[in-house]
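Each value in this text was obtained by applying a stated rule to the coordinates, not by laboratory testing. Fair warning: this is a prediction, and the values are worked out from it, not measured in the lab. Cβ atoms are built from the backbone, for glycine too; each structure is taken alone.
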Structure P
Amino acid sequence: MFKIGIDTSAVSDTCDFKLGEVAASYDGKLYKYVQYDTGAGPVAAVSGNVCYYYAPSGTSAGSTTVVTSDLSDSAGLGAGVLQSAPTDGQYCWIQIKGDATLTTALTAGADGNALTAVGATDGTLDVSALVTDAVVAYAVDASAKIIKCDFPF
């Protein structure tokens, strides 16, 4: 069951919800509660940027509740769009489904393109080039940085 009525921009030093819990907004967007890790970079979180499932040195330990904006500390799997700017170890909500406007432009792409973390730079997405790329979103209006989120959760 989904939670409703949450503040998606909230950041906390303590875990206020169950990690991995999913919430729905009135407009049908879905959000996931996660913990942020700056990674080895370290890469600071930016609201509206893409984050990835944390996998130190690119080796996944199977965690799907810790995220980072440091693409080099992920296994190339996008997790969602940050709704706030948490610091290392803080808890926050990420958007996983529905339309979102990114803060940082896509690495490449045009309207309708399937998007992946593979080949992207920190905090953004790139066009999926291979059938083995994990598609996590679609470009709705690439020039305006609008995507349709379809991140796995």
Structure Q
Amino acid sequence: MKTYIGQLREVPATAARQHAPNFDGPVERQIGKRVAMTQFGVNHLTLHPGAISSRRHWHEGEDEFVYVLSGVVTLCDETGDHQIGEGGFAGFPAGAPNAHHLVNRSGAPVELIVVGTRKVGEERIHYPDEPDPGPFSVFRDEKGNRRG
């Protein structure tokens, strides 16, 4: 038996610019992987002023949840822009075509916890603002890692 405990400072930070190459991206720490989570992802995300979380998207088979630890972030979705402050949260159920992303329009960093399903096998993601909106397939192995 093993106990899985981690510290945020021990988890490598990665700049996730590949999601939206025309914008400053978030700084992400995959904290769920650090404690052996495979069925859902838990990430600590820092959005510096002007950064976005990703391109606007929605998932056919994966839930997403966002909790604001500090700062004020703007959620941009199909119903408009919504400011969410410290202690606020939002959810995106799988299959609901509510494309979304988060934007830091403030002058200070925003810290978030993002939780999402890690569906084994094929997941389809839609990007309605892109010239080719998809859907695009992503494949995950039994450990929740993206493949191909």
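If log10 I(q)/I(0) by the Debye sum over Cα atoms at q = 0.12, 0.24 Å⁻¹, for residues 26-97 alone is calculated from each of P, Q, which structure is the one that comes out at -0.25, -0.98?
Label of the source structure: P.
Determine which structure produced the value 13.8 for mean count of other Cβ atoms within 10 Å over residues 90-97, calculated from the coordinates; the candidates are P, Q.
Corresponding structure: Q.
Match the computed value 23.4 of mean count of other Cβ atoms within 10 Å over residues 74-81 to one of the structures P, Q, and report its label.
Traced to structure P.
Comparing Kirkwood radius over Cα pairs in Å across structures P, Q, which is largest?
With respect to Kirkwood radius over Cα pairs in Å, the highest-scoring structure among P, Q is Q.
Quick check for you: by distance in nm of label points 7 Å out along Cα→Cβ at positions 10 and 114, which of P, Q is greatest?
P
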